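Enquirer: So, here come the structures, one by one.
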Structure P
Amino acid sequence: MLRSLGSGVLRFGGASADTRVAWTDAATPLPAWASSGLQAGELRDLHKLASESGWHILLTIGLAHYDPRAAAREAAAAKAALGGWLAGIELGNEPDAYARHGLRSAPWTFSQYNTQVTAYRRAIEKVAPGLQLVGPDVSGSHAFKDWGRGMATQQRPALLTGHHYPLGCHQVPEPTIARLLSPPIRRAEDASLRRYVSASRTSAIRFRMDEANTVSCGGKAGISNTFASTLWAVDYIARAMTAGVAGINFHGNLANCHGYSPVCAPSTRQLAAGALIAQPEWYALLLGKELVGDRPVRAFAPPSPANVDIIALLSPQGKLHVVIVDDDHPGAKHVAVELRVGRRFGAASVLSLTAPSLAATKGVRLGGQAVGGDGELLGPTRLERRPNRAGVITLDVAPASAMLVTVA
C-alpha cells in the first residue's frame, strides 16, 4: 500500500507515543505509567517495512515522562535497527500543551521545554551521535510563533514540525461536514499555514506538517471516514504545497475505521493479519502523489457564490496542474470553469474524483476506479480530454467532486 503512493515519510507519534508507550530493554524496565512497551525487535520489524516500502521513518520519543537515559537507549536502538531509514526523531508530542493536560506544572514555556530537550540531546548524542532532531511538534500554529522560532534558533532542527486539525472534537457547535468544507475553514487554514511557514522562511529550516486530519481526538464518524474528508485532504494538500510546506503526514489509527485514517483494518482479526483497507482519504493521497515536486503558480479567479477552490501548480516537466475542488452539496448547480492558460499549452486531461455523496464511506472513485487491497487502483484510470480553444480550456465541474487537470 505504501509503495502505491511512491516514496514518503511514515511518522510514529501522537499522544500515545508520548504518554502511554515506553522504551524497555534489559536495562530499562517498563515504568508503571506505561500501558505498553517498545522493544528492539519491533524496530527491526520497522526496518523491514521501511526497506520494502521505500518509506523513511520519523520516530517520536516520549518527553512527557522525563527520562533522558531511557530516551538515549531508545534512540540508540532506533539508529542501530533503522540505519539510514531513520529520517529523524521528535522529542515529545504537542509539548506546548503539556500544562493543559497535567503533564507539567504551569507556567510551562518554551524556555523550560528547551532546557529539557537540551538534556535529552546530550544524553542521546553520547550513545547515538548524529541523529537528526525535528520539532517542536506543536499542537497548532498559534503556539508556533514562539515555539517554532525558539526551536529554530536554540536547537536548529533538521525540520520544523507542527500539527493541524480544522475542527476540534469538543467544539460547540459540534463539527459537521458543512463546516469542514466551508470557505471560513479554508481562510483559517491559509492563515495557519502562513504562520507556520513564516518561521520556516525566517530560519531557512523547512517546515513539515507532521500531523494533520479532519477532527481532533481521533476524528468523528460521519465526517472523518467519509468522502468529505477526501475533498478536504485534496484541497489542503494543494494549498499546503502552495504555502511552501515541505510535506504532510495524515494521522491515523489502523484499529479505527470510524475515525480519521487513510487505511484501517475492519476487525481485530484483520488487523492481526495485516489485512488493511483503503479509506476515502486514501484517494486524496493517490491524487496528491501526482503533485509531488510541483511548485505553485499564481492564479486569479473572480468572486463566485460557488464553494469551489482552484489551485495551480507547475510540474518539473513543465506541465500545468490545476486542482479544482467543488465542496458544494450534490444537489447544487454545476460550475463552469474557464482556464485561461494561453495558446502555448495543449489540450487538457482531466482526472476526476467522485463519490455518491459527501457522507459516502464507500463508492469513492478516482478516474472511475476503486482501490484494491494493495492500495493501487483496480484498473486504468479514465481521463477526459478538454480542448484548448484560443487559449481557454472550458470545464464542467460537478458539485461534491474534485478534479486534477493536467495541461502540457
Structure Q
Amino acid sequence: MYSINVTPSISEEASGPSYSVVRLCQSLINLGDQVALAAMEWAPIKDPPVFLRTFNIGFGPRRLGRSPDMARWLEYEVIERKVDILHNHGMWQMNAVYPGQVAARHGVPYVVSPRGTWSTWAMANGSVLKKPFWTLIQRPAVESAACFHATAESECEDIRRLGFRQPVAVIPNGVDIPPPMFRTESATRTLLFLGRIHPKKGLDMLLLAWGAVQSRFPEWKLRIVGSDDGYHGASGYLAKLKSLSVSLGLNRIEFSGGLHGMAKWQAYADADLFVLPTHSENFGMSVAEALASGTPALVTKGAPWSGLDEQVAGRWIEIGREPLIAGLEDLLGRDTHEFREMGNNGRNWMIKDFSWLSIGQQMSDLYKWLAKESVEAPSFVKFS
C-alpha cells in the first residue's frame, strides 16, 4: 500500500497537524505501508522525517501556498509509482487543492481530513477571500473525495452540514504517552494553557474569568505558554492579551513563549489543571497531551472532549465567560488528592484509547477498504 499524505507545512513546534500527521505517517510505516508526506518548504526543519518531501513556494502570495513543483510531483507519482491513496490534511491553500485535482484525473481514491477548518466558527472567521476561494477552487477539488476523515463526531457533523454525502471515517488523533515525570516542587498551584496564541482559543475569555476568580484562589497562578508567530490571523494577539491582563489588573499570571520537546512535557507535568477555553477545535491535541501527562483538563465544548466528564478526568463546559468562571470555581477548590485521581484517570484513558498503534491500524484498514483490498467497510466508517 503506497499512500501520499499532503499537509501545508511541518514546523519545529511539533503540535497540531505538524505532530499528528507526521505521527500518523510513522504509524502507517511501522505497520508495513509505504508512505510519503508532501509539504511546503515554509522554513528549515532541523531533523525532518525521512519520508518528508518539501516543495518550494511558487509565485504569488505565500499565504496562497502555490507550488507548481508539488503539483507536478503528485502527478508523476500517481502515474509512474502507482499510488494507492492520496490523503490531504487541511484547507485554504493551493497545496490542499492539488491532491483532489490529481485524484480526479487519474481515479485514485482520495481522502480528505479538514482538520478543523470546516467548523461553524472557522468558516465564519478569517480572510474575506475564504468564501470565493471555497466556491471557485477548494470545494470543486474536494468533491472528488472517496471518503472524509473526521477526528471526532462533531467534525463529522461539520462535513455533513456542508452537504457532503461520501463516507466519513471517524478516527481520532493519537498521542504519545510520556514516561511519568517528577513535578517541579512549588508552593503555588498552576492553571496551564499551552498551545498557539490565536483568537479562536478563547484566551480573552480566560483572562476575564481569571480576573473574576483570582482573589478567591490565592494559591493558584495562571500560566499561558505559546506564541502567535506564523499563525494567520494571530499576529499581535499575544501583545493584546498582555495589555488586557494589565488593564484588568490580573495577578499571578505568567506569559511564556512556546515550549518544545521535554520542556513542553515538563510544563504539563508541573501543572495542576490544564485549560482550553476554545471556540473551535477539530480535536485539541493539547488536551490529549495534558491528559497523557496525568494532568486533568477543563475544556469548552468548542473541542470534542465530552469524555472528560465520562472518564472523571476533568470537565467539559459550555463556551463563554460565565461557564468558564463556574468551571474554575468548581475545580480550583478541589484538593490535591482529587486532582491526582482525575489525572490518573486521564492518563489511563489515553493509554487505552489513543495509542498511535491503534490509530495507525485504523487508518491502514480504511486505506485497504478504499483501495478495494478488503470488502467490508471498517466499523468506524459512517454512511449517513
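Enquirer: Out of P, Q, which has the highest value for Cα Rg over 2.2 N^0.38 Å, for residues 168-303 alone? Let's see the in-between values first.
Expert: Working: P: 1.13; Q: 1.04.
When Cα Rg over 2.2 N^0.38 Å, for residues 168-303 alone is calculated for P, Q, structure P comes out on top.
Enquirer: Name the one structure among P, Q that volume of the Cα convex hull per residue in Å³ of 136 was derived from. Walk me through the intermediate numbers first.
Expert: Numbers: P: 147; Q: 136.
Traced to structure Q.
Enquirer: If you don't mind, another one. Tell me which structure, out of P, Q, gives 0.95 once FRET efficiency 1/(1 + (r/R0)^6) of positions 120 and 288 (r between Cβ atoms, R0 = 35 Å, to 0.05) is calculated. Write out the running numbers ahead of the final one.
Expert: Details: P: 0.55; Q: 0.95.
For FRET efficiency 1/(1 + (r/R0)^6) of positions 120 and 288 (r between Cβ atoms, R0 = 35 Å, to 0.05), the value 0.95 is produced by structure Q.
Enquirer: Looking just at Rg/Rh (Cα atoms, Kirkwood Rh), for residues 144-215 alone, which of the labels P, Q belongs to the structure with the highest value?
Expert: Q
Enquirer: Let me ask another. If you work out relative contact order in percent (Cα under 8 Å, 6 or more apart) for P, Q, which one comes out largest?
Expert: Going through P, Q one by one, relative contact order in percent (Cα under 8 Å, 6 or more apart) is largest in Q.
Enquirer: Given a value of 2.0 for distance in nm of label points 7 Å out along Cα→Cβ at positions 192 and 344, calculated from one of P, Q, which structure does it belong to?
Expert: Clearly, the read-out refers to Q.
Just so you know, all these numbers are worked out from the coordinates, no wet-lab data involved. Note that the coordinates shown come from a computational prediction; the quantities given were computed from them, not determined experimentally. Cβ atoms are built from the backbone, for glycine too; each structure is taken alone.
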